[in-house]
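What follows is a set of structures for review.
Since every read-out is calculated from the coordinates, none of them should be taken as a lab result. Not measured: the values here are computed from a predicted model. Cβ atoms are built from the backbone, for glycine too; each structure is taken alone.
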Structure P
Amino acid sequence: MKVLVLAEKMKEAVSVISSFGAKGIEAKYLRLSKVVLVSRKNETIIRLVNDNIEDYDAVYLIASPTLAPFVEPLIEELSSRGFYVNASPGSFYLSQNEPLLFVTLAMNNVSAPRAIISGSGKNIELISKKVSYPLIAKSFVGKDVQQSIIANNVKELTSFVNSIKKEVDGFMLREFIEADLISCAVVGTNIFSIKRKLVDNTPQKLSKGSFYKLTDLEKENVLLATKTCGLDIARVDLSKGKIVSVEPKIPFKSFNSVCSENIESFAADLFAEKISKLERKSIFTELKSFKSIFSKTFFRGFFK
């Protein structure tokens, strides 16, 4: 059982590798920048600097959503080859694209703040008197946020729209929930939560928060959001039970400190379980292949 830990920096992988080793899983770190994808005709080759991807059973990917343009093709290729990866194809694109994230959550019955998305500032002005306040207003260039404010009334929202002089690709209005933020580290079905007080509309630092016990309904919503986004390991933030963000990267140090846990060990258990299932599936596939060879021979009676 061997896992390749791909991360942007070594310090992000040290505790993970240590926890994997304690569980008897061989894990090795490789900087993400040392992975190269080479496309040739009908195939894509994964090349590692001084290593071989075929020597591993699974890949633990620790990366920021901003790396989606490179990470997504990598996840797609790894998944198609049968490697276990903690993120499914499309998951990083979702985390990086906030409007798409909220549309996807809504379509999958995940409880999240109400959101309105439009490609026109004029449309936003037209509905400004029909929406509830306060709300978060954001303008986008591509998938990136250009400007963001908390609008408390029609006048503030209209001023925000009119103040934008550059070309933008879209606007999003999102219900603003003035309440403490609950940040969760999700590993499989295990959830570790921290309450962060809201001060001047800004949540306190994760490391300054306090341990929080989720309700059953909150747990259900967090797990549904994680599954909807195609992640087995994720950070999920919610306020008053509604999901406000989903990311593929967990700041283990802060969560471990506040929750008094070693969350990386749960990640190791998850990988051990997933790899075990892959191995059983591989054996079953080989058995079916072996059976087909003899299905038309004298030995067919031995197979049921």
Structure Q
Amino acid sequence: MAALFLQPTTTRAATGPEYVPGLSFGKLDKLPQISSLAIGKNDSLIVAAGNKVFIYDPTQEQSVRSFDPGFDTITAVAAEKDTIYVFSRKTEEKEFVSNGRKFKTQVPLAALCKKFTWDGAPLGDVDLKDLKDVINAKVLDGKIYVSDFGGTHQVRVFDEKTGNSLKSIGKDLRLCCGLLDFAVDPKTGEVLIGNMGAFSLERYSAQSGLIKFAFGKRGTAVEDFQGCCNPVSASVLPDGNLVVVEKDPSRVKIYNPHGKFLFAFTDLQALTKGCNRVSVAVDSKGRVYLGVNNAEHFVLQYVPKP
């Protein structure tokens, strides 16, 4: 079946940087469902898919290696320097009654985190205190940032060495579909969260954890956010501009740090169907990686146009 391409009616505004499709990672590895992306040592791409971690050279479409961290399912992956952090959850089956009918489901009991060397050797566990689940994670300057969808519905920050909770970020977030994604600005430590039900991207102070500003509104114009609830994810480019991703219907756009629309990716494949996550990562050269969970599972690369 031919790939679906989505063409926005307008792709440029002012002097926005142009991006063009690059390589596709993971098709040769026949990846299962992609849960998370991260950038590691020497701008290597780290992909969590199913119960394995795959490492890619940004110039090669097949993984250079992979390892099994010992989890049934990986919920998130993150990296800092030579260390890879892999997250999962401990669950138990519980029975519920709804409309007179009984059903059973797995309920998270505790978030799990293991550390590994760049070569996949175990470095021990991190006990994230009073945290039941992790669905997204970042590590920066000795702090672990996680999405706590099952508990506080906020982004929580933990000390990497002790596992102690440091702060919670995000207020009155309107979330859906078990999704809560975020980005951390590596230069400022500020946190950007997609407030999906409010159709906005919010920036929070690194010091106070309070919101600094937000941008976006619901609409079909290319600078707006559409669908049932968007944006679903975001990341920060080396120049400070923002990559912002919408799920179904798929759109990826670049805004300046203050929310001015600059550019929309063209010839973009449908990244996912329905209300599902789209993982995004950006490396030091400004290359953008998008996790595709559609008919196939792979990572789509966009590169700055020369």
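A few points about this structure:
- Read-out Kirkwood radius over Cα pairs in Å, computed value 21.7, structure in P, Q: P
- For helix-only ellipticity at 222 nm (-39500 (n - 2.57) for each DSSP H run of 4 or more, over all residues; to 500) computed as 0, the structure of P, Q it came from: Q
- Once distance in nm of label points 7 Å out along Cα→Cβ at positions 202 and 242 is evaluated on every structure in P, Q, the highest one turns out to be P.
- Structures P, Q, by mean count of other Cβ atoms within 10 Å over residues 210-217: label with the highest value: Q
- Across the set P, Q, distance in nm of label points 7 Å out along Cα→Cβ at positions 186 and 218 reaches its highest value in structure Q.
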